[in-house]
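Participant: The data blocks that follow each hold one structure.
Taken together, the values in this text are just the output of simple stated rules run on the coordinates, not laboratory data. Here the structure is a predicted model, which means the values were calculated and not measured. Cβ atoms are built from the backbone, for glycine too; each structure is taken alone.
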Structure P
Amino acid sequence: MRSALFAALWCLIATMSARAEVRILASSGGEVGSYLELFSVLRQSGQRVVIDGPCFSSCTLVLSTIPANRICVTRNAVLGFHSPRCVDGQGRQHAATVETRLVAATYPAAVRAWIERHGGLTSKPIFLCGRELATMFPRCS
């Protein structure tokens, strides 16, 4: 499943190369490794990332992997953050304290400060959008 997702996303990126941008319209997140692979390819491609809708959970790792000067946001952009979770062999979710600290440390300083002002990364999602988001990343033109 993971390789199929990655292949589909790679095809999407490849077809967008003429515009030199990738647009995130809606992502609820998912398995971290798949997003890190995708964003690594995007980083190497030099393409700009336009956040133009919900970018939740693992999708927010785009902020950690793509240079800030290649990210812009639209009025529709919403970033949703929560703490990472580990899943055991029986499918039960557990807090991932070390991983939470590591993920938080990778976000840009302004995003880290915003997260801290809103209680830190916990299992309860917090959402960054509107004017607050626009102070951290340029509006797309």
Structure Q
Amino acid sequence: MTLTAVSPAARTRSQTVVAPLATIAGLAAATVALNLRDPHASGSWGYCPISLLGIYCPGCGSLRAVNDLTHGDLIGAASSNALLLLAMPFAVFVLARWTIDGWQGRQRGRTALSSWPVLSLGIALATVFTVARNLPGSWLAP
């Protein structure tokens, strides 16, 4: 059996939207699960090995933040993970653009969002956020 690669031009509309729609469906399922099983209860979703070391990574509190958002608690979500709240509009934009591009059969090359300066800025922001939330008495700690 020989597998042949399908050129991007020969792919059907349904083939080009499978990946973005599967990603959106997975995120939706995870969001529903986080709504149904409260991550505010200690150990309800397990324990993060990094937080067991006493360090808050940029992702710490993300499950609680999503749970708070599903209950309409924007302040609680910001208290759990402010960086996630800032990143969500960008993630929604990227997912929407990916889906629309797939639907229209458009293929983008490298864009400003996938450039090294933007990636470097994101890494720098996550690093500063991590350091700031691990300072004694920081309000950014989850």
Structure R
Amino acid sequence: MSRLVFFHVLLPLLIGFFIYLFFREDSLLFFNWAEKINLYNILIEIRSIFNPTNLVFHNWMTQILPDALWCYSYSSFFIIVLNKQINIKNIWLFSIPFFVAVGFEFFQYLSILKGTFDLYDIFAYLLSVILSLFLLTKKLKKNETSTKN
């Protein structure tokens, strides 16, 4: 179980975090939050070590992938907690990451939140939820049959 949590929850979060930290512009909400908790200068210092020329990339790997990884991670967390027993009574728990992510996109569309509305992000969220559901239910089912034998 701990390997599942590491590879399907923690690792995607860390990869997304490092993409934000090293290759995204520092005007993101992420950096505003860091500034509010007095971590901005530390993060910028770390960034200067790994990205000394302060290159900022604008492609799907830096713009869409971190959000998809976040959604994948949280969906995976709920699948692991529910232990593949997703049914009509608890589907709302599994759906939380997707609806939060889509909600953020629409808040950006309505200019309630800072950012840019993007249909590609919504597609990536949906794909990440489906991927986590497919991979983890298959993996949990395999683990279940191997422990029974």
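Participant: A value of -11500 was computed for helix-only ellipticity at 222 nm (-39500 (n - 2.57) for each DSSP H run of 4 or more, over all residues; to 500); which of P, Q, R is the source structure? Write out the running numbers ahead of the final one.
Facilitator: On the way: P: -11500; Q: -19500; R: -23000.
Of the options listed, only P reproduces it.
Participant: Identify the structure, out of P, Q, R, from whose coordinates distance in nm of label points 7 Å out along Cα→Cβ at positions 48 and 80 was calculated to give 2.7.
Facilitator: Checking each candidate, the match is P.
Participant: Kindly point out which one of P, Q, R the value 56, 37, 35 was derived from, the read-out being Cα extents along the principal axes in Å.
Facilitator: Answer for the origin of the read-out: Q.
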